[in-house]
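Each in structure tokens, the structures are laid out below.
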Structure I
Amino acid sequence: MNIEAIITLVVLAIMVLFFVTEKIPLAVVSITGALVLASLGIIDKSVVFTSMGGSTIILLGSMMILGSALFHTGIAEKLSIGITKLTGKSENGIMIATVIVALLLSSIASGLGVVAMMLPIVMAMSMNAKVSVSRQLIPLSFAASIGGNLTLAGAASNVSAAGLIEDMGISFLSFFELGKVGLPLCVLFLIYFLTIGKKMLTKGDSSDPEYIKEYTQKSDGNSNFSPVKAAIASCILVAVLIAMAIDHDSFPMYFVAAVGAVLLILTGCMTEKESIKAIDWPTLFIVGGMSAVSQAMTDSGAGAMIADGVVSILGDNPNKLIFLFLVLLLTVLLTNMMMNTSTVLLVTPLFIPIAVTLGINPVAVGVAICVAASSPFLTPVGSGTNTLIIKPGNLSFRDFFVPGIGLTAVVLIGSMVFIPIFWPL
């Protein structure tokens, strides 16, 4: 029996309990969980603090600054007015515009970057139309995750899965091929949030007016639009988005985002104090803490223990559809507790060889892993896109889980229908 794996799962279960009850702030729970695991020797003590200064944290903080620049230069206000003229000021109209743009952008750029850039625009649109800010943020975050399934480069987890599978000598997917299942899922996503999902969102507006006012830098309805600064900021933001879409090894996303943030300050689009204010520090602590916990899941063997349990349940000659469903389900559950890339790195080397041994199409299993890893809809800590909207929307665990459980069911059912059609088992 792996004692370290069991300890890790117990600590994670206690963390989930505190996440649900929200008796302790999420950031404190995340860091405490990481510190406990380090104190027990599950992970090296340095991991807790290297996670706080890793590339994910740099990317997240930099994108917060880049997103905030849209407000400081007045771009968000101008865009929000233009978009609401096209969509109208109804909640449905704004939600459709938000979701479609997020889906398309996240197919070529980091979902985290998409949310950071769209967050101020969506907030401005919502305030301009006098609709709930918080009710628009959940669809935005979820769309930025599921949109990554439109292309193979839409999410880092997709690229990781493809690399691992091809290293096994298996020909995987072309750039747009994942869209065969990604596009129908995105359509189902939009239908869901315009019908059932909309009813599952928390009623009213839970966003903090004081935080919104400080974030948007709006006072007494005065516009702070600066044509020169707006032009400079727009060029920087577009350049960052293009560089992220290319995602060349020489210029990784976190480096590009950091350069963009520095350029905004050097060009006077934002001051140093404004950029520091733009960073939501509790969010960084949540992501840093959960990164360390994710590392513990891998190092302790806890993730592998869960996966092995699923394999043992399947037996030697499992039904192919049942196997596909369990791959989807396990990956979805893990991606809500671990980072999506960590989840992919854990389950891909496990399930692909098993699929080959059992005579099941490994490409279909790989697609299932990609789709499920981009479905962190159950918890606020399942993805950086989720943690990024917690503070602006003043969102709770319930705000994610209730609409997220229905969307998870939609993704699982949709995947079970479309994956076998395009990649027969």
Structure II
Amino acid sequence: MGIQTPFKHKIWLSSPTMHGEEMQYIKEAYDTNWMSTVGENPNTIEKTIGTDLGNQHAVALSAGTAAIHMAVKLAGVKQGDKVFCSDMTFAATVNPVVYEGGMPVFIDTEHDTWKMDPIALENAFQIYPDIKVVVVAHLYGVPAKIDEIKAICDKHKAILIEDAAESLGATYKGKPTGSFGDYNIISFNGNKIITGSSGGMLLTKDLVAADKVHKWSIKSREAAPWYQHEELGYNYRMSNIIAWVVRGQYPHLHEHIAQKKAIYDRYQEGFKDLPVIMNPFSQADAEPNYWLSCMLIHPEAMGKQVRDEHQSLSLNEPEKSTPTQILEALTQLNSEGRPIWKPMHLQPIYRMNPFITRQGEGHAQTNAYIDEGKPLDVGADLFNRGLCLPSDNKMTEEEQAIIMDTVKDCFN
């Protein structure tokens, strides 16, 4: 197709999609002067979303990260405790473990789902039998094999924290993600499928735990006529403004999922003759929310690519390409892509933390392979060969077709 003319307006990876009700609710908050964290709106969305996600008790908080922090605190993580965590995720999944003085132990990914590998998790319990907390993330809106992971946690009497920040509306075997764990979290960050511009929520079947989080989120104020504090608290309660926006967004959840699925399906069809696969899921078990459409280049079509901590360089080779080349082409088109999440065990801050694969305990192995040619370090392999495609649900079919042609050109 040759070089494409850049779009006049940027095609984003995933930007907020507003509908009008949000502004009506914001105006009501303004008119009634309910601007702080006190008011009925956080309570309203707690009841609605808590019911939808498995009749749980919900606490509306300032961010998904705050919700994970409160879940880690509920789980009793303290100074020096090790915690099993998804390796291929955003840092917000694991940083709260460190907030409480714990040490993340990273569990490698599987190719089937791009999520925590249940076999590696079981292996990890054999190596560290005393660990009692597991944090698993549903990356890109696609569920992990969460029932297998939960069964392993139950077997080892470990608390399961389910990070469903990216997967609101997704289901696994008919049950919503964010309802499998002892403590579950979702996010309303600006790029999520439902946004409040920020905000998040902790969900649990345990009313006592939910009440604790609510108290902690308002600085642990006691029931006294003055400010009385008997334990450490946090400024984590969601504001009425954020809650109003979420309230206006939430009725459009399934509409957004349908739009995102159409984008994924068009990529799937458009790339069927390319040496790539889309982010995988088992249709029999999982129904994603399709938040981000991602692709993985086949090993034989993967060009030579080198990355340091801040830059990347790749070599032009016939009928091959790299994430670097594709992302550069998308940038020239005025559209936004992104590398696959860099695994946590490869991050400088966590490089010395334990890392568990199916084969045992290891460390950073960016290009390590076992004899059969299969990756020893699956997360590093996915990071090396994968990228996130423009997935904004305001992108037109014509715009997506140009994006697909641009990707195809990278292999010519």
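Readers should treat all values here as calculations from the given coordinates under stated rules, not as data from a laboratory. As the structure is a computational prediction, the values presented were derived from the model and not from experiment. Cβ atoms are built from the backbone, for glycine too; each structure is taken alone.
Look at mean projected area of the Cα convex hull in nm², for residues 18-233 alone for each of I, II: the largest one is in I. Here helix-only ellipticity at 222 nm (-39500 (n - 2.57) for each DSSP H run of 4 or more, over all residues; to 500) was derived from just one of the structures I, II, and that gives -9500; the source is II. Supply the structure label, taken from I, II, corresponding to FRET efficiency 1/(1 + (r/R0)^6) of positions 26 and 378 (r between Cβ atoms, R0 = 41 Å, to 0.05) with the calculated value 1.00. Derived from I, not from the others. Highest-scoring entry among I, II, by distance in nm of label points 7 Å out along Cα→Cβ at positions 306 and 330, is II.
Tell me which structure, out of I, II, gives 54, 31, 21 once Cα extents along the principal axes in Å, for residues 66-193 alone is calculated. This figure was derived from I.
Using relative contact order in percent (Cα under 8 Å, 6 or more apart) as the calculated read-out, with 26 as its value, let me know the right label among I, II. Attributed to the structure labelled I.
Between structures I, II, where is mean count of other Cβ atoms within 10 Å over residues 98-105 highest? Structure I gives the largest value of mean count of other Cβ atoms within 10 Å over residues 98-105 among I, II.
Supply the structure label, taken from I, II, corresponding to Cα extents along the principal axes in Å with the calculated value 68, 48, 44. This value belongs to structure I. Any idea which of I, II comes out highest on distance in nm of label points 7 Å out along Cα→Cβ at positions 226 and 290? Comparing I, II by distance in nm of label points 7 Å out along Cα→Cβ at positions 226 and 290, the maximum is at II.
Taking 8.1 as the value of mean projected area of the Cα convex hull in nm², for residues 258-345 alone derived from one of the structures shown (I, II), identify that structure. The structure behind it is I.
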